[in-house]
1. Assign the value 1.01, calculated as Rg/Rh (Cα atoms, Kirkwood Rh), for residues 282-329 alone, to the correct structure from P, Q.
2. For distance in nm of label points 7 Å out along Cα→Cβ at positions 42 and 218, the calculated result is 1.1, so let me know which of P, Q that is.
3. Which structure, out of P, Q, was Cα extents along the principal axes in Å derived from, given a value of 60, 59, 43?
4. 8.5 is what came out when mean count of other Cβ atoms within 10 Å over residues 26-33 was calculated for one structure; which of P, Q is it?
5. Given -11000 as the derived value for helix-only ellipticity at 222 nm (-39500 (n - 2.57) for each DSSP H run of 4 or more, over all residues; to 500), which of the supplied structures P, Q does it correspond to?
6. Mean projected area of the Cα convex hull in nm², for residues 146-233 alone was computed and gave 9.5; which structure, P, Q, did it come from?
7. Rank structures P, Q by FRET efficiency 1/(1 + (r/R0)^6) of positions 90 and 394 (r between Cβ atoms, R0 = 25 Å, to 0.05) and report only the one at the top, that is, the highest.
8. Assign the value 22, calculated as relative contact order in percent (Cα under 8 Å, 6 or more apart), to the correct structure from P, Q.
Structure P
Amino acid sequence: MPLPTQERRLVTAIPGPRSQELQQQRDAALPVGLGMTMPVFVDHAGGGILVDVDGNQIVDLASGIAVTSVGAADPEVARRVSEQVERFTHTCFLVTEYAGFVDVANALNRLTPGDHAKKTALFSTGAEAVENAVKIARVHTGRPAVVVLGHAYHGRSLLTMSMTAKNVPYKEGFGPFAPEVYRAPSPYPFRWPGGPEASGEEALAALKDLVVSQIGAHHVAAIVAEPIQGEGGFIVPPPRYLAGVADFAREHGMVFVADEIQTGLARTGAMFACEHEGVVPDLVTTAKALGGGLPLAAVTGRAEIMDAVPAGGLGGTYAGNPVACAAALGALDTIEKQDLVGRAREIEARVLPRLSALVGPDSVVGEVRGRGAMLALEFVRPGTTEPAPDVAKAVAARCHAEGVLVLVCGTYGNVIRLLPPLVIGDELLDDGLSVLESAIAAENG
């Protein structure tokens, strides 16, 4: 199918009649626990456009939550997937092997930060990757405890749900949770009690005190952190904070795990977000953009740590599925050949000034932040830092009605995050931003 024309076009109200009909079928067949952001059903997509079943062309500023960084129908991904499907769809790599698994591992060993010897294990989802990183760290260190940050999001499985900070909707009613998970304060500059300048140093001191005085450093297997917090609100850590955490971890024999599931593979204007801080993690988890739209995840790390788990201790029936590996090789090829790292920096340079102009003492926008094509606006009561989740929701609804897909996030539900495909064109991006600006202006009155 040819790429959709790269323009926003509404032929019905959002949602249209066919989407409404399908929504009724969904409501009858699916549990309410499966949430929904924009009630449209997609027929096809590509570049920066989603085309729904009613023919509406919607500007995609979400990328399936940072998954379709190369677009939702990248030709190289589609070609490789088609060829692989014709050969075979599954064998289970733990039963009979195939080259695609090894090729993806070699690519990640090359691309992740650091020039040390590395090894990679593939899985299916981001939560699986984080769980396996913890498993590997526990075996390597012989220790049980895991330290995470406030406002963190790491997944929906039992362990990763325990590691996730936000209660509703991710944890409410699902306890009891996994033991030996401890939470240190997140350096959230916009909301740090001592002010943004003090956030990094004070948060690092609090983490060290938690580990040394309350847990015992000799009990801690790993510190797991997102280099930029995703669901928590696109919180960018202060300079030197991540490096301080990594140094502290190594000083005490702990494994530093960078959860790059949302930030990795060009999204922030570096291949991995840790690179902005000059940090080399012991283990890196990837997913989302890795599979080009197919489910694939990975743990990549120091060879001696990765080799701590004996044969049979890692894996899964679908881990590193051959079709998903083919998609990943296509996505990685596109990311490198089209310099999507550079494109993410161009998107930041184009978008950030327009968003920053929306901040002011009389504005509902309290702060704009992010890196590359991972940008966000935090909504507040004007002149305060009081969260305004109703405003974020209203702005998102206005954008959706005009055919621009944006996502709400944040611990307080008051952040709109922008995750456009890295292949989006400037004209389409500008159009989507204009709709967002108009929606905010309406809320500012």
Structure Q
Amino acid sequence: MPAMAGTTESGTGEAVAQPRKSSWKYIGPGIVVAATGVGAGDLVATLIAGSKFGYTLMWAAVIGCVVKISLAEAAGRWHLATGRTLFEGWRSLGQWTTVYFAIYVVVWGFVYGATAMSSSALPIVALFPDGPGLKTWAIITGLIGLVFVWFNQYAVFEKVMTVLVGVMFVVVVYVAFRVGPDVGASFAGLVPVLPDGSLLYTLGLIGGVGGTITMAAYGYWVNAKGWTNTGWMKVMRLDNRVAYITTGIFVVAMLIVGAELLHSSQLALTKGDRGLIDLGKILEDRYGAVTAKLFLVGFFATSFSSLIGVWHGVSLMFADFVERLQRDRKGAPVDVGTVEEVAAGVKERSLPFRAYLLWLTFPPMALLWLDQPFGLVVVYGVLGAFFMPFLALTLVWLLNSSRTPAEWRNGMLSNTMLGAAGLLFIVLCVQQVRELLG
């Protein structure tokens, strides 16, 4: 059998991955994960941190990016080093991972679908106040996301996400420069300091922005790009660093806006996505309608990129989840990997992939007419709070075991970063659960 692209054959005829030089021309999955992971709610949380503490917590944003680089690198390394998807790794840890993920992906998808559609509709309503209302635009954005992901595979999806992240980047950085950053205070904010009452905001900055189930989806996007073996490891690591440096720039820019525009004037924002509508009005008062409308376009790009990113990435994970269970029932060997199926686009055409797309789109529309039921919100919040500790600690487990080839297991730095991330997310998890139950 001939060796695959990016491999050669050893003397025994076994395919051996050849290292590829890291190059900017390969960048793609990192841009996708950056665009998906940063939602409108994340930007508001960062703005509020800047409005309360100025530049003081800049250091926390930087540490947060380093933590996310470590987590995403670990997820990508698992896919490339083992030839197995992340869910296959979780499955090897025991039945409990399947039970947790099954409940999580169903409840999370139901509530997130409504949240993503509403978030994407908000800036459209602000841009076109005489048009249809919020619910109508929310349904339209959900249907556009469904049709786009249903009929396009990864290559087109990546190009569109790149355009959206470009819009996000230009707008957010432009607004930060428009409000006039204090360079001296920015550098001073890199010195770790904890003002009174800032602990939860600090933990949120480190653990929140860009930290969702999309981090687990990163390995799937790596495979969808066509990277399926260790020859792509250097490329993946460059791609991942680009992703979270980009995310870091978003966070720093929004902290600057919060510090300069809100902190100095003691202005407050509404929590959640609607806080960006408040910011749009403040920008219009200070800098005119053009800046405000440009910001709303960036707000839409941020929200809609998260929508289609989840529609694609989490549907890939769900398809892998369902197909792994089907293989188990048929008695397929545990080491039967599916990364080649992801790379070939097979999963994007599969029934489970499209079934989850429909689940993300249509049932959540009912929540647009209802206040989200309290019990559902609590379950959603608790499951979501547990996901990041679950991801960090299972990656430590998988990448220190014989499931991973010795060459690609965790070193001291990876274990330190993933262990620290796990502890951080446990603290955040406990706090979030306390708030929900309180």
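Taken together, the values in this text are just the output of simple stated rules run on the coordinates, not laboratory data. Fair warning: this is a prediction, and the values are worked out from it, not measured in the lab. Cβ atoms are built from the backbone, for glycine too; each structure is taken alone.
1. Derived from the structure labelled P.
2. Source structure: Q.
3. Computing Cα extents along the principal axes in Å on every structure in P, Q gives 60, 59, 43 only for P.
4. P
5. Source structure for this number: P.
6. The read-out comes from structure Q.
7. Q
8. P
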